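Next up, some structures in structure tokens.
A short reminder: the numbers here are calculations on the coordinates, not readings from a lab. The structure presented is a predicted model; accordingly, all values stated were derived computationally and were not measured. Cβ atoms are built from the backbone, for glycine too; each structure is taken alone.
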Structure I
Amino acid sequence: MSAVKSSKKKVVGRSKTSSAKQRDLKSSVESGTRFLCRLAEALHVYGTSADRLEEALELCAKRLGLRGQFFAAPTSIQIAIETRNGAIARLIRVDRSELNLDKLDRVDGVMYDLIRGRIGPETGSQKIKEIQESKNRYAEVALVFGFAVSSALVAKLFGGGPLEVMVTTSTALVVGSVSSVVAQYERFRPLANVLAAAIASFLAFALVPSDEEAAYLVTVSSLILLMPGLKVTIAMRELAMQHLTAGTTRMVQALGHLLALALGVAMGKQIASTVALDLVMPSLPAFPEGSTMVAICLTPLSFLVGYQVKVRDLGVVTVGCFLAYFSARWGSLHMGSELGAFVGAAAVGVGANIFARTFGRSSSLMLIPGVTLLVPGSVGFRSVLALLDHDALSGIEAGFAMVLVGTALGSGLIVANILVPPNPTHS
């Protein structure tokens, strides 16, 4: 009798132990899935490409002891985690994006800590949530002024004189202010690009009516941070990495973005032609020798604000900009503009990967500002404008140049990853 009771106690004990293990396993899978969903959304919003995002999720899932499948697209993420009773499926809709390198670097740090075993999934989810809910490093006013400074520097790099730079600065201040206000109202966001381009074009052609080329320079410079050149580069890279859905979708997004800007420019130019302001613009002395180099040196400061980078990381941003600009310039002089873009992307990609592997930081801190100087957004914009002016030949040539430069940049980044493999724990 006592033997029977003892046997029953053992069976009950094993049953309780088994149930506890199953509960622990279920809790572990659920907490791991929550972390992966939170990480995927954060990386997506802060500008990680589809291939790097999927790679990051696979690394984290492996560290958590989970088997899963991941699929990232420009507007959604699909996650499927295998369990003993089937699979856990999650679909995350992502309808916004922002290039916030500070938050991206912090999210990368959380991912790095989890892969190294320093924190668990629950702690990681909480830290990422805190990062997402934290305020941006710079206020909207600083972003507007940073927008204006970036536009002015680009106008100088495009060959503009003091008058063009002055008009670009004032135009960009207006465009940046309006864009900041429109972004706060969700139902007006689809019209933000059209409205910004219309305002920039109107002010440019109204303030510089006698020189159409200068007016176009002011317009393009004022809208430079709204150009989808980085989207084109990421799309070409995703296509080269066989992420066809993500690459195709992102390329179509970039084309729609360009068409919206071109429509706004056409509207603004037409309105300006009906308004006679009769302004007398001042005659300004030409820029001194070496002013272009000064503009290049000041460009990282504008990226510091525009991309929400910490002040202590200014040196990293500066190195990325210099690597991209001077290597691309050398390549253009010796091999042509397309191969120059390839050399610039490869150089800044190698530098960014070395930085990430050495210091355990996000490679995007150096990579994104550098690549921004090389992206073909303005070329694509000129293509659409030429087509709107019924200049089909120039439009097709500029459009082909945009695709070629985008392909060169994407290929350069791939070669950089082959020469110096990126830190696998950082996106």
Structure II
Amino acid sequence: MPPLHHADTETISSLSIQKVEKPLLICFSHLRWDFVYQRPQHLLSRAARRYRVIFFEEPRVAEIEAPRLSISRRPGGITVIVPEVPAGLSAAGVLSAQRMLVDRLLEAEGTKAAVAWFYSPGAIAFAGHVAADVVVYDCMDELANFKGAPTSLKDHERRLFARADLVFTGGRSLYEAKRRQHPRVHAFPSSIEVRHFAQARAGDLEDPADQRDLPHPRIGFFGVVDERMDMRLLGHAADLRPDWSFVMLGPVVKIDEGDLVRRPNVHWLGGKSYFDLPPYLAHWDVGFMPFARNDATRFISPTKTPEFLAAGLPVVSTPIADVVRPYGETGLVAIATGGADLVAKIESRLTMDRTAWLADVDRMLAGTSWDRTWDEMVALMDERRKAVPAAGAARRRTADIREEAARV
């Protein structure tokens, strides 16, 4: 077999040198590790305490002669791998290149994976054959409903269900949608690092320079800005309250910059590091989540909901199912429909006594954390691996046959 090309100073052989004694977890993700710090980063950073974690991203086109891997390290023991492919390859050629690169990577590892962890159903087309003790599909979104999603995604997900030992969902709505499609589906809604966001309550964080001169009250949002945001609603609220500052943090993706609401009191400050968020939130008056009601938001479970609450910020949201239940039903988040109602709910949150509300918030948040979520996932993986190794091996052989048939 010809040598495996690599892009950076890291080499495939160096992965084996740094193996230590941990088993391997390889994750196939549609998200970039360095994009936004969210569910994959929270979970896999914890996984790295137990496993050697390889985070295999989607391919990128490069001016190269042959497919290769770009290998780099991240703090906490995460190895990020990006497959690079030559320009001009067909879709089938890109899949073939990725499969070849995965095979050579695992050959260099010299052992099968303890866990194959999928975020991207599309990865089943080139990594469905990967041998692993446990195959996990962590379904964090209904990706088929997102803007620009390939039409093949639903078929890929069906194949991934057939391959997976366990399916985790990122929210209650997703669980209800998926629970009949696999015998072992478990809901793990968005969790929280309470101590990180609780820094915003202390009162001693300096106001960041790019919002320091914005007048109060400040109504803040942080997160990815895409087709899930209701721009019309944001514009309406900004017009109704020109004396309020609407502070918007986050990268703009899949929509044109020209689609952003432009008002003197709407301030687009760009993406911020997860670790830089508490100072911004510390100097906001209310958090808001102006999500549109569309296919892309039908099953979302916004991680920012408990993060706003941990920061001590009252929150107003549009009626997203996984926000209404449980946060709206328990009075922790105000639910608004339409611009006038959004403004009215924000006004009520600006003037409310927060003492009893904060006590209720802290009681709810005391029962959740990313550490607890990860520990519960590990328990399920351990249980599954011990319970039916023979049945799992037989089912994986069947899945391999189906994979082979699908490629023919």
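Just a few scattered comments:
- Here the criterion is distance in nm of label points 7 Å out along Cα→Cβ at positions 41 and 305, and among I, II the highest value is seen for I.
- Answer label among I, II for the case where helix-only ellipticity at 222 nm (-39500 (n - 2.57) for each DSSP H run of 4 or more, over all residues; to 500), calculated from the coordinates, equals -24500: I
- Entry that produces 24, 52, 17, 5, 2, 0 once P(r) over Cα pairs in 20 Å bins from 0, in percent is calculated, selected from I, II: I
- Between structures I, II, the greatest calculated value of distance in nm of label points 7 Å out along Cα→Cβ at positions 185 and 201 is seen in II.
- Computed 0.85 for FRET efficiency 1/(1 + (r/R0)^6) of positions 65 and 361 (r between Cβ atoms, R0 = 35 Å, to 0.05) - originating structure among I, II: I
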